[in-house]
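Laboratory data are not the source of any read-out in this text; all were calculated from the coordinates shown. Just so it is clear, the structure is predicted and the values come from calculations on it, not from any experiment. Cβ atoms are built from the backbone, for glycine too; each structure is taken alone.
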Structure I
Amino acid sequence: MLYQISFFDPAAIARSGQCFRMQEEQDGSFSVFSASRHLTLRPLGENRYDFLPDEGEDFLPYWEHYFDLSCDYEAMNREIPEGDGFLRLCADHSHGLRILRQDPFETLISFIISQRKSIPAIRQCIEKLCCAFGQKTASGYAFPTAEAIAQASLEQLGACSLGYRAAYVRDSARMVLHAGLPGADTSLSDASLKDLLLTFPGVGIKVAGCVMLFGYHRLASAPVDVWIQRIIDRKYDGVSPFEAYGEYAGLYQQYMFLHAKEFLS
């Protein structure tokens, strides 16, 4: 299915650290896994893209939602404060970056795994987890279900290079299996959702913020990691600007994160 999308850069999205199963291939296409689904995305030039889901065109609405194609990012960028030159620089550099609407369970487990790991290491751990416990599909392996992870032993999870996170991953999956996890359309307030996420083993403020932003599309959530803290210290005299950004703070944080990863050392 061909799409004409003016504000869309798959390469920026793949580099932005919000997902770990989106990979650029040698031919310039992108392989994207989400939960049990897979998409091949081919840039064709002039803002044209071919979406090729494994499952057939019936699943195209899933991917339209996943990439948040109905949201007007140009309008959100017009809300950047006039005097914030550094944020404007980051936004221009990250043109086309969208906040994905990911599966909440996959996002929760992925960001528990992400702690104190580089993005390549996170990708490797998650692929090992999928190969060990996910269902085989035509293009690879689905992300494991809560039941599959909950039933795994710590030794099996440790073989996926999870280290001390193995217990967090298993116990969080067991909590989801027994108590559930709110769907992406939950009506919980940001504060209530954060409080709930913080009850999961291995989830602190930063991981909860990531799950809120990338799994629940709460755009006001702006997680602070070492890169963002570096920006706060160097560009904003140690005073976080994110509260003042309001409802789009998480999007602006992503612009800064991508810029920092590529230009700050």
Structure II
Amino acid sequence: MTTIDDVAYRTIDGITLLARLYRPNTDGPVKWMIDVHGGAWGSGDRLNNAVIHADLAAHGVGVCALDFRLSDEAQYPAMVDDVNYGIRWFKAQAETLDVEMSMLGALGSSSGAQQMGLVAMCPTNPRWTTMDPELTMVDASVDFFVAAWPILDPLARYCMVQEAGNERLVAAHDACFASEADMTEGNPYLLLERGEATHTPPMTIIQGTADANVEHTWQDKFAELYRAKGGQVDVHKFDGQPHTFVTAYPETAASKEAIVKIREFVLGV
């Protein structure tokens, strides 16, 4: 049986951020994952990917799912800073939380993958690493990374939704990023292209081919560059599946297969 707890991990600018911990019913050290949800930077919470969390925990993987400041509370890089802080907090508080880790990985979905991608590849970048005297002994590095229908190039996606006339997603970008320069800086794909990545943990990418929010071929382009930079990454595509298909339609065969792919990667890494 999985034990679920909510814990406050950060209070900043009067906002208290929560983490939901899924503790698997196993003895000894286990793999844990930090999760960052999607929602176009402005909506959703730590429960967005609960169907994935539950499956991982049922198979012996611990999950720590983070809330973070949404775009109506603070703009980029604040939400990336929260993710970075949350990873360091989790490492520093592991003993207090009664957590025994063998490895620590990451899961990011949609816009959450943009945030987690930046941290996974540049865990000590000062733009999203607030110094804290209680966290000086740990960094935000992770051992592996699952990117689900990820926004790994927010600038390309901004251009895409502008051309498509998707006012909702254009507004979501404008709410999160003060400028296109910020979309260029906070851009996992361009960060790789610029040679700024200090870490390339093993990755797996989950992507539907009928995703109206992300051009599925972008994941192939990212993977090609990631491998060229020395990283290991697999791309799993699901024909005819839309954005967020796993969490929106968890009972479909494609969603169940995608969850198995995530689980197999995590257990096998």
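A few comments on the model shown:
- When Rg and Dmax of the Cα atoms in Å is computed for each of I, II, the one that comes out at 18.2, 53 is I.
- When distance in nm of label points 7 Å out along Cα→Cβ at positions 64 and 80 is calculated for each of structures I, II, structure I gives the greatest result.
- Origin of the derived value 0.45 (FRET efficiency 1/(1 + (r/R0)^6) of positions 48 and 224 (r between Cβ atoms, R0 = 35 Å, to 0.05); candidates I, II): I
- Taking Rg/Rh (Cα atoms, Kirkwood Rh), for residues 56-119 alone as the criterion, the highest value among I, II goes to I.
- Mean count of other Cβ atoms within 10 Å over residues 160-167 from the coordinates reads 13.0; which among I, II: II
- Which entry (I, II) yields the derived value 3.3 for distance in nm of label points 7 Å out along Cα→Cβ at positions 104 and 136: I
- Source structure (of I, II) for helix-only ellipticity at 222 nm (-39500 (n - 2.57) for each DSSP H run of 4 or more, over all residues; to 500), computed value -11000: II
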